[in-house]
Structure formats: C-alpha cells, structure tokens
1. Given a computed value of 73, 46, 39 for Cα extents along the principal axes in Å, which structure among I, II does it belong to?
2. Assuming 22 is relative contact order in percent (Cα under 8 Å, 6 or more apart) as calculated from a single structure, say which of I, II it is.
3. Out of I, II, which has the highest value for Rg/Rh (Cα atoms, Kirkwood Rh), for residues 115-330 alone?
4. Please compute distance in nm of label points 7 Å out along Cα→Cβ at positions 251 and 387 for structures I, II and give me the label with the greatest value.
5. Could you tell me which structure in I, II was used to calculate mean count of other Cβ atoms within 10 Å over residues 267-274 as 14.2?
6. Taking distance in nm of label points 7 Å out along Cα→Cβ at positions 99 and 363 from the coordinates of each of I, II, which one would give 3.1?
7. Of the structures labelled I, II, which one yields 26, 55, 18, 1 when P(r) over Cα pairs in 10 Å bins from 0, in percent, for residues 139-186 alone is computed from its coordinates?
Structure I
Amino acid sequence: MNYEETLQYLYRQLPVFQQVGQSAYKPGLGNSLALDALVGHPHRHYATIHVAGTNGKGSTSHVLAAVLQKSGYRVGLYTSPHLVDFRERIRVDGEMIPREAVLAFTRKYLDASREIHPSFFELTMMMAFDYFAECHVDVAVIETGLGGRLDSTNIITPRACVITNISYDHMALLGNTLTAIAHEKAGIIKSGIPVVIGEAEGDVRRVFEEKAREESAPIYFAQDCDVMTACRKNELGQWAIDSRDFGFLTYELGGFCQEKNAATLLCALRLLRKEGFAITPEAVREGFAHVTTLTGLQGRWQQVNLSPRAYCDTGHNVGGFQYIVEQLAAIKCTTLRIVFGMVNDKDISGVLAMLPRTAVYYFTQASIPRAMPASVMRDKAAEKGLHGEVYASVAEAYQAALNDSCADDFVFVGGSSFVVADLLASLG
C-alpha cells in the first residue's frame, strides 16, 4: 500500500475518536503498555513534558516546543487532532513526520499489534514515540488526547507536567462536574514530578493540591507565580508582555484566551529552567513571537482573509467560547457574520446561548460523522434567537459569508476544530 492507502486503511480498521467520538475511546493504559513493550519503550530514550487541560493545551504545547527548539534542543511534538494533514500530529523541530516514516512504522507493527486491538490514537501515538527515538530528539512535548489519568499518553514519566485549565468538555467520559474532570486531568501528576497548573480555583484547586500531596509532587499555580508585570494588546492585535524572567515579549497568538495561556507558559518555562533546561530569554522571545512558523500551529484566532477581515478559531466548548465571544464583542465592524457548526457530543446549547444575537449566521457542518447536521443546528440556534441560512459545506458557507460582506464586515469561522479543518483544507 502507498501512503494514502495506508492512512485510509488505518482510519477504516481502527476506531478513530476524531471521526466517531466516544465509541472509539478506550480508557485505560493496557493497550498502550502492550504497544510500548512491542515497540521497545521508545519514550524512555528522551526527556518528555506532559501537557493536559480542557482548553489551551495545544497552544501551550506548541509554544513550549518552539521555545525549546530556539534553545538549541532537538524537539519532538505530539498533538491531536490534526486539522488538514495527519502528519501534523507528529513533528520534530517543526517538521511533520515524513510519509515514508508513517509507512515504515505501519508495515513493521500493524500485523504484530492486531492481538492488542489498539485504537487509532493508541497506534499513532506509539508511531510518534518511535519516530522521536529514531530522530534522537532531546525532549518531546506530549499533549494528552482526552483526560489524563486513563489517557494513552500517560505511560510516560515526564520531567514536568502542565495542566492548563478545567472546563466542561467530554462529560460523558470524564464526569459531569468540574472536580470530577479535574480528578481525571490530575491523573498525569506522578511521584516527585513537578506540575504547573494554569487556572484553578476553589474545589478544583484543592483536587490538584491533594493529588500533588499524595504524589509528593512540587506544584506551582500560574496565578501565584508573578511571572509578568503587564500584558496588553499591541497595534497588530498581538499580546505585548512584560515578563519577570525573560524581558519584553511579543506573543504572536492574539486570541483573548492567550493572556491566561501566556502566564501558564511563563510559569512552566521558569520551572523547566529550574529543572535544568537551558532556556534563554532570546529563545523565549523567538518562540513566543514565531510559534506558527516554528511549529506549524494553525487555527488559533488565525486570520484567513484581509478584506473583509476573516478569522477562524478551534474553540469548541463553553470554556473556549467565553473568550471568543468577548473578542467578537470588541471588534468594530458593520456586520458580524459567523460561519458556525459543532459536533453532536458537545454542549451545543451552552455555546449557542453565549453567541451574539445581532450577528448573521451561516450554519454548516464539518465533513465527519460526528458533525451535527446544519439544519438541526439552525433549529437549535433559532431557539436562542440566532438566525441564518444552512449550507452543505464549510467552504460554501464561508464563501457565502464573503460574498455577502462589505469591506468593513467581519467574518468568524468556528464552533469546532473540524469546521476550522474543513475551512483550512478548502483554502489550500
């Protein structure tokens, strides 16, 4: 099989959460441990940093990788889901895994792994770990897929952990309360391994404190770390940060949520220096200023058109949309136009209740089975006072929004990572 045939075979033969949702989720580490033994425990050959959280873990992982790259380390980066190309999940120094390496791993281990019955995530995670070992990386930044305690990635013993925040998402799998979700995320905290918590208050904070005590793990809360004296928007819409440890920084990612992510990152970088990583102020400046170029990160308040202005964002739950809605409210435009779709296992009602009623909506659906049909989304939105037309694809909805716009309008595309993925794929 060639590369495309191999990828399609993996999608068909293995349960893929990205496509079908929780029926593909295999809680527990049994499969991962069995695969790890089969492949030879590749993650033991390099340092790792483990990143979990409801929102912001992708941005955080990419910036950490960018800073470590600029510090002179050879860096692996494992994230999910991908937006356009499967190979986005597995990068070394910002470069995607070659197709040949995907083929080589699959040919070597697919048949041998059949008795384990891995999910798509479990097998491709091990592909990443093996590829990083082959590339002799110094350190790999590993993002959890879902949760933490039972997430496949939790077989690693990292040098440090980062948990960005806790919000409502994947409740059917992680629990219906913030403390229950926090317990699952806290599962990545291991004996003696330091952990940074980005945002946590009240009972959620106590969950992390108790777990850290149980594991004798040093714990740092970003809100207590005093890592910056100022954080404000510059004329280009980026964050301008006066940091305690690294001087003045320009943060390329301009989403409102990134102010909190920046504090988490600076606290984590302070910890990594303490743990012996040689991280320079210049490397931090470069990593913050050029994360998309250095790592290939996409879909985080990303501009996709100049006139009218059009942006997309992968925020897909109430915790993410609290920042997106605030950002949209701050935009001066003649008409706000929103291309919108979600997958059917999210808190759709909660997100719709937050969206501006004065916007014009273009309801659509991503090209995956989990996507809520656009007509159903339109009807649910109408119950919240949101009105618009239905479009068969993201590309059609986006083009209709552009066609309807004058130069002073603003177009936002989002609701799901997969809506953003379809948009970026259509734009080439």
Structure II
Amino acid sequence: MQTEKVDVLVIGAGPAGTVAASLVHQAGYSVKVVEKQQFPRFVIGESLLPRCMEALEAAGFLEAVKACGFQEKFGAKFVRNGQICDYNFSDAFTEGWTWTWQVPRAEFDKTLADTLASRGVPIEYETAVTGITFQGSDSVTTVETPDGQTKQIEARFIIDGSGYGRVIPRLFNLDRPSMLPPRKTLFAHVRDLNRHTDGEPNRITIVVHEPTTWIWVIPFSSGVTSMGFVGNPEFFQQYGGTPEEQLRAMIEQEPHIRERFRDVEFLFEPRTIEGWSTTTDKFYGEGFVLTGNVTEFLDPVFSSGVTLAVSSSQRAGELVVKKLNGEAVDWDRDYMQHMMQGVDTFRSYVTGWYDGTLGTIFFAERQDPEIKRQICSVLAGYVWDQENPYVNNHAAGLKRLARLIKVENALHQ
C-alpha cells in the first residue's frame, strides 16, 4: 500500500481546512489536505461576519477574495411587521473590521482552496478518510482515492476541518446531540430582478415571519439572491406540493418579501436541510484538533458558522505550529475554553432570538446607542471581546435588558 508522510494532515478543503493549512504551511511545515468532494460544490453559510476577515488575512487569502468582486457587506437588517432594526458594523463597540462579504460559497471556497494549492499545498479531492490510528500524537490515516484505491498518510498531527462530514467525531464516537431544538430550512437562489436599493444589497436582511420562523435574504453582486425560510419542522408541514410550490406559497404569505420574490426564477429546485445542530465531547485529543462545524454548529440566524469555522482554524493552526515547534500547548485552556466562549455567546443570542428576548431588544422604541454598539459587535462576530458586557455576561445581560425594556414600555403605556 502506498504511504506518504507529512507534518500535518488536514481533513476538509472548506474555509476551516484551508485557513488552518495555510497557517501551518506559512510556518514551514509540510501539509496535505484531503477532501471528500470535488470543488466547486454547493454549501450554504453565505453571509460572512467581519471577524472572518482577521482569519482570512492571517491565512493570506484576502487579496484573492477581493479579486472575486463579491458583494461587500456592511451590516445586518432585521424586519418584523414593518419595524426595522438596522445594525451597521462601523458602529460596533469592538475595534476591528467594519465590513466583510456575502459570497456564493461554491466560488468562495474554491478561491481559498485554489489559492492554497497555488502556494504548494497539495489538495486531493474525492478522497475519503476511511480510518485513523493514533500512536501518541503520530497518526496513520487510511484514505480511498477517486479510482477506488487505498493509501495511507502518516502525520505528526491532524486538523479535522471536515464540516458536516465530522470525520474524527464519527470515527471515534465523539458526537453528542446539541441542546438546541431541531430546526429546518427550505431555500433557493433566485434571479433577483426586483431587488430593493434601500439598505441593500450591502447587508443581510432577516425577516421575522412568525415568532419562531424567519427568512434570510442575502444579495450577491451577480444579481442573484439567496433566500430561505427557517423554523421548527412543524411550520413546513402545512405546505404541500413540490419544494418550489412550497417555497412560493411561503413567499406569498410574507408581506415584506411578497412583491419582490413572487414571480422570481429559481436557479435550482429549493432544497431542505434540517437537524443541523450537533456537538462533541471535546474539541481536541492527542494528535488531533477539531475546527469549524466539526466542533459545534448552532444555527444560521446570525451567520456564525463560517466565523466560528475560520476563527477556530486560525487558533488551531497557530497552536499546532507551537506544538510542532516543541512548545507547550494547553489545549483545554488555549483552545477549547477559548472556542467555547465564542460558541456559548452565539448560543445565547440564538436562544434569545427564538424565545423573543432579542425581538424585544431589537425592536424597542427607544434604544440606548451604547448598548446597540455592544450588541452590534456580537453580530459582527467579535464574541471573544470580554470588555463587551454583552459578551462577558451574554445570557444574563440579554435577559436583564429585555426585562428593563418591557418595564419601560409598560410605564409609557
């Protein structure tokens, strides 16, 4: 059997894998990436957050992405029954990037992977991991190549950025159910001929359709827009027919988007994803680290997926380099606890979105400008800024603020 040797094997060529691989490669270590699919391939997670830019810059990808001409994104707009709450990232409390992009992921992911490959990092597509054995931190990974052959890759360390594939968690029974309720989405890309100009296309719009059902509207620079409904699985059971008939019926029932999307051309038959939330016991082990959606995927509402993916990969790549350099690494403190800070902060906001806490805050008649700046920082992805009270005390802080707003509303009635 053919055997190769590298310092680091990276599983997955999405943003998580390519960011980590680039950082390790820049440090002078040999890296190989294996990817089960062929690129380009479709995936959602199309609205980035400004915090992503730090990881893309560290990996040396910014110029390549800029050259693609993707739609620049400067904020997020929330709509409920005609009320509008608009967040501009330039007003964020935390100092950092004030803009990012909205991207068709097939093109975005391929750009990162192609840039990495152009720098000498081999990426093997349509190559599936079938087994991994560890001896200390050294490993031997067995893969199946596109022609059906098997080979082995010896590595000093593995970075698993396999996303929904969850290679190491599945091989070693690390998956655990998420604490979040199961949800479902029905979505499509559309030819957006009736695109608004007020506050678009340079932001994502999130429309509250029902208390626990919402709509994303993500315009791309091509004139195509990604749009989809997200809610409890029961919401979708009231609609019959084909996926296209179901999505058109949903559009017809939402006044804010009805005229815009009523007769649009769907560029593919609407697709469904459900039951996406999952987690693992821990994000690392001797000889491996998990990054991106392999750690925990929460919910699409605040576009946290790619941010957590590339931020975790940036952190993991830096720590792997330290380990290979012979330096001590406290994976629990420096990686897992750090990442859980971000995950838990986003989790509080996801929970607050579905239980109405954030609706009370976002659509309050009077909003404190400083508090809005602090919440804006979280929506920009700066979920590790402990100086921000709505990061440092995220769950209790949001609930306390919502209670104060309700008391104030009652006093003014």
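1. II
2. II
3. Sorting by Rg/Rh (Cα atoms, Kirkwood Rh), for residues 115-330 alone in descending order puts II first.
4. Checked I, II; max of distance in nm of label points 7 Å out along Cα→Cβ at positions 251 and 387 sits with II.
5. Value 14.2 for mean count of other Cβ atoms within 10 Å over residues 267-274 corresponds to II out of I, II.
6. II
7. I
Throughout, read-outs are computed from the coordinates displayed, never taken from laboratory work. Bear in mind the structure is a predicted one, so any value in this text is a computation, not a measurement. Cβ atoms are built from the backbone, for glycine too; each structure is taken alone.
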